Structure 1
Amino acid sequence: MNLRQLEILRAVIRHRTTVAAAEELALSQPAISNALKAMEAQAGFTLFERINNRLFPTAEAMALYEESEAIFALHARLENRVRDLREQRTGHLSIVATPPLAYSIIPPTLSGFLRRRPQTRVFFDVRRYEGIIEGVLGNVAELGFALGLSDHPGIAHEVVHTGEMVCVLPPKHPLAERPVISAADLADFPLIGLERGTRLGEAVRESFAQAGAPFQPSVEVRYCNTACVLAATGVGAAVVDPFSPQQGGHDLVVRPFTPATKVSAYMLWSEAKPLSNLAKTFRSEVRNASRNLAGGSVSADASHEARAQLKLESSRA
């Protein structure tokens, strides 16, 4: 399967119709349909199921889509580099981040960075944790940002911020007035859980186990931002990282969560290749921004203060 065929496959998956895919790629609808038939013949399995005049990708097609993301990210970087050389632009920086950091600390830092360097071009992609590791090791990105980190040979890292997981609730939730939400408090209410096997998902499960509280989510999601969206619409409470509640202006009550569940934001880069001056500068600016993190998140100090107040009230009862 060549690059053009993969491009057609990805366009059809995004739009779910051959007509829309043809418009995006400036091809005819019959050309798209013929390309799909040729791809299925080459692959030896079905790529799409047609339901009510819409095309729904099979599991095999989605696997090809996900595997091709790195190829197209690398291709986009190569095209950007050619454009930079042609237009004599002064520099290029490539970064990747997981959603909590991509939608919180990175945008304001990047805004100031580019305001002072208007000729700099940036490639910025939002990926799952595995994609961050692949992007850094594969030289698709100079810098990666993720919550939590396992040991990976060839990757250098530093912690840029450490906080604690928080509990998010819809404004009219019965627990909304409490200063601190415990794992035991959530046992009798609908819970939105983070996916098993993910770093944050396992951290939350360990916290519930530590507290001796049952962990029985009504809904399970991969991303903390998804949990915040669902919590804001009244689906239930959720325990998420301290960055995600700041995204998208969700109408949420944010409270410290106990037992305290630490979460660290990491900055990553490859040990095999020295960082460019632009990457070093951006790394320094992220460090500075991390020292001033505040806004809508629940800080560690506020969390400790709330827990101390809760203990004091309990001792007086």
Structure 2
Amino acid sequence: MQSFLTKRAISSGVSLLLLIVAVFFLSRLTGDPTDLYLPVDASAEARENFRELHGLNDPLIVQFGHYVADLVRLDFGESIRRARPALEVVIEAFVWTFQLAVITMAIVSAAAVSLGALAAFHVGGAFDRIATFFSLIGASAPDFWIAIVAIVVFAVGFGWVPTSGTGTVWHWILPIGVLFIRPFGLILQVVRGSMISALGSAYVKTARAKGVTPKKTIFVHALRNAMLPVITVIGDQAAALLNGAVIVETIFGFPGVGKLMIDSILQRDFSVVLAAIMVTALAIFLMNILIDLAYAALDPRIRY
């Protein structure tokens, strides 16, 4: 186990380093922050002072060297836009995204696993056909379209919920609802397929022959053995949310890390962009390790 964790940590560290290099140089292609933050008629001296203050006068390779040296000291730089430590800004936004992702995935996982298992148990029946139909629509519908329709219908049309913000529980309903649809459809389909295979296995047939109740057959004998591919899909969908539900957060004005990255790219706030990428990448690496460990917990035959 220790060897496995060490190898994963090393591979994740290499991936993170490559990501830092790519984002650092690509973000500079968006332009010079001096042109954005200073007026057009700013004097040459003012422009020079601004560039010197934010370390923009040095060649890119020198700037990268300084940035890496600061990272070693856990200094992620300062936000140009907010005049605050970049890491502090990112953590504040990441907390919002983390809450949104955890709540959404908890609801999605419970609903998709339960309904997918029941659909597999009644394969070919009315419930299975209805669940499959709606899950396929959910997995195919684009998030931005669902978000816009939800605002037009439920916020503007009926006035049931606010259009944006996070002030009350009602502000969370539309973002969670929109983010729920695609993962629900994908996970339900995987659960259904995996459960159909598990329910046709010899040990399940034996349990049925012994008179085990359908509920126990589904949720005790079959579901645990069908969960390995499901865990993978749940992890992928959770990673997508942790990576920032960019479109949904932007449309609903949700102050998460996805919206922060978009705003920071447009504002050429390089330190915040890099800090957001690193914090998100670290969270995803840790989650992938937890998923691997969950495999061993579900299947005793898997050992690391």
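Of note:
- Which entry (1, 2) yields the derived value 12.0 for mean count of other Cβ atoms within 10 Å over residues 111-118: 1
- Structures 1, 2, by FRET efficiency 1/(1 + (r/R0)^6) of positions 159 and 271 (r between Cβ atoms, R0 = 25 Å, to 0.05): label with the highest value: 1
- For the structures shown (1, 2), relative contact order in percent (Cα under 8 Å, 6 or more apart) is largest in 2.
- Source structure (of 1, 2) for helix-only ellipticity at 222 nm (-39500 (n - 2.57) for each DSSP H run of 4 or more, over all residues; to 500), computed value -24000: 2
- Structure from which 0.45 was derived, FRET efficiency 1/(1 + (r/R0)^6) of positions 15 and 175 (r between Cβ atoms, R0 = 41 Å, to 0.05), options 1, 2: 1
- With Rg and Dmax of the Cα atoms in Å, for residues 39-214 alone derived as 26.0, 87, matching label from 1, 2: 2
None of the figures in this text is laboratory data; all of them are computed from the coordinates on show. Quick caveat: nothing in here was measured; it's all calculated off a predicted structure. Cβ atoms are built from the backbone, for glycine too; each structure is taken alone.
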